[in-house]
Structure 1
Amino acid sequence: MSAFAAQGTSASDPWLTVVIPTYNGGRYLRSTLASIERERPVGIEIIAVDDGSSDATMDILTSSARTLPIRLVRGPGRAGWVGATNIGAREARGTWLCMLHQDDLWLPGRLRSLQHTSSHNPHAGLLVGESEFLDESGRRIGRWRLPWHGTPPQPTEMARRLYVQNWLALPSCAVKTNLLKALNYLDEDLWYTADWDLWLRLVRDAPIAIAHGVLSGFRIHGSSQTVERSADIGAFESQMRTVQERHRWAADGRSDVLAAGEMSTLTNVALASLLHRGRFPASALARQALRLRGGGWRRFARDSRIVDRAGPRIRLAVRSRSAAAWPISTTT
């Protein structure tokens, strides 16, 4: 692994570190970096960790470093997005850290909202906001909302809802860098659910603050690393079950939470099976549906964000007549 500073202006004491893991991201990376530049970033550093790209990714990063405070790090290769993100996070100097994938975008007002929220919530360890779903060309195709209206729930209820499904969009969050270090960063065994696992670890120990506005664009396309790896349905399901088993404390012993969480996992597995033309678990879904009853159904519908997550993908599938738009990710 090697690192070298680029020519962009670098903050000597940044308030925010942005970690961007890259791998053959030439198709979208220019738009991603342009969305940061539109925010006129001051007092931030960007650490781009390349995981062995063979396309124009490094050329794009080097060129963008003339106007953005980018530090380029060449990773060992084959680290995946989680390993590459950890490499960048260990280099971070900012008080806060956020993660941005090479195909996602910052939306206007993001930095202002995060700064305002962090200054008014000095004890918070995690800042969260909403996101929009984007298609391959960057057009808005849906909203990724938080599972409540008005006042956020108390920490115990926040954990229950997060146990059911990861409803936090990775590019719309920021975490205190020292807390991330104390938690030993992302779990590199969780190639699909590492962020979900991190959010649950954080909500157990640190207050959450809600940032106003829609902070990011989350792009849906069939060539992302997580979509490609979800073809192994058994491994895909194991990723989700590992998080729920590890964080069973978050269900707080509530039968409606446990039932909704199981239904959410089975639904995700079913939709991944449709995407990859695997065996559809119809009987398991039917059995779990009978266990939900009234309270479980209400919790599943709200906390799984099934309508928010499925709607954009269904519209893309209808538009393109292709199953490649169908995956319903539990993470980013």
Structure 2
Amino acid sequence: MTQILAYRFSAFGDVAMTVPVITEILNQNPKVQIIMVSRKNFQDLFEGIPNLIFKGVDLEDYKGFFGMWKLSKELQKEFQFEYVADLHDVIRAKILDRIFKLKGKKVFKIDKGKNEKEKLTDIWNLDKVQLKPTTERYAAVFREMGFKVELSHQLRPKNIKKSGIGIAPFAQHQGKMLPIEKTFEVAKILSKDHKIYFFGGGKKEVETLNNWQLQIPNSENLAGKLTLNKELEKISELDLMISMDSANMHLASLVGTRCVSIWGSTHPFAGFLGYGQSEKDVVQIKDLTCRPCSVFGDKECYRGDWACLNEISVQQIIDKI
């Protein structure tokens, strides 16, 4: 059995995108075992994958160079890996890469396509093209090691019985989030014919969604009530998920639920569309030449009017659904 050590510490959505890739690698290479190192609260994402060992860490215990040195020693003591897959390529991952190379391990790291993404998000560049999906960037790391990896890019439903619509109205950055009153209207309209479930996290989001539940009949707020495992289970039971370009889209992909995703300053061209999700289910303003202006949605709107989100109509989303 060949052991591969892989690591990706954040962000939640990016870690979630490693799951279908690792699953397909292990299905296609039965003599391979992957040790996935990530934040311990992401463990439920990797549950039930054959030949996978999840090693959860609390990064507060491994700060700076000496923290990474300590982690590298623990990993080498616990596991007998030959290959290292750096799926993150940030400072702490680079430190681990250097240590493992000095220890004679074969280290391979992701090409994040930084220059391509800078070009894509240049508002004066009118020649916007689809970049390699992030999942394919992950897969390329393992192909470089010499392992067979053919990604299906198909949804695999974990539940046959499905009912209800999930709505996740929030995102980490303003550039990814539809004005909240529009999502409220979408929920109100859909609730006439469907049971609606709200998803979110954090005190403010829970308060907002509790308020929505009081105002919208046939709706239920699940924010703050479920473990990650139970949340995945619930999403697997939905007919449909409605999400921003955020982690909930990726959670829907993990359990094979179709997702209508809403995009503002970001764009599927950057490679972050949920695994197996269709671009036909994307809601966006296509004729704005400044889009995408950001890979992660964390930049201020240079126009100042957030047209990419404000011009999306409630009817446009309802028509897509």
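Bear in mind these aren't lab numbers, they're just calculated from the coordinates by the rules spelled out. Just so it is clear, the model here is predicted, and its values are computed rather than measured. Cβ atoms are built from the backbone, for glycine too; each structure is taken alone.
Supply the structure label, taken from 1, 2, corresponding to FRET efficiency 1/(1 + (r/R0)^6) of positions 136 and 312 (r between Cβ atoms, R0 = 30 Å, to 0.05) with the calculated value 1.00. Before the final figure, lay out each step's value.
Numbers: 1: 1.00; 2: 0.60.
Going label by label, the one that fits is 1.
Looking at percent of Cα pairs over 15 Å apart, for residues 216-255 alone for structures 1, 2, the greatest value goes to 1. Name the one structure among 1, 2 that distance in nm of label points 7 Å out along Cα→Cβ at positions 232 and 272 of 2.1 was derived from. Computing distance in nm of label points 7 Å out along Cα→Cβ at positions 232 and 272 on every structure in 1, 2 gives 2.1 only for 2.
Which one of 1, 2 has FRET efficiency 1/(1 + (r/R0)^6) of positions 56 and 96 (r between Cβ atoms, R0 = 35 Å, to 0.05), as calculated from the coordinates, equal to 1.00? The structure behind it is 2. Each of 1, 2 could give helix-only ellipticity at 222 nm (-39500 (n - 2.57) for each DSSP H run of 4 or more, over all residues; to 500), but the derived value -10500 comes from 2.
Suppose Cα extents along the principal axes in Å works out to 60, 46, 36; of 1, 2, which structure was it derived from?
Working: 1: 60, 44, 33; 2: 60, 46, 36.
Source structure: 2.
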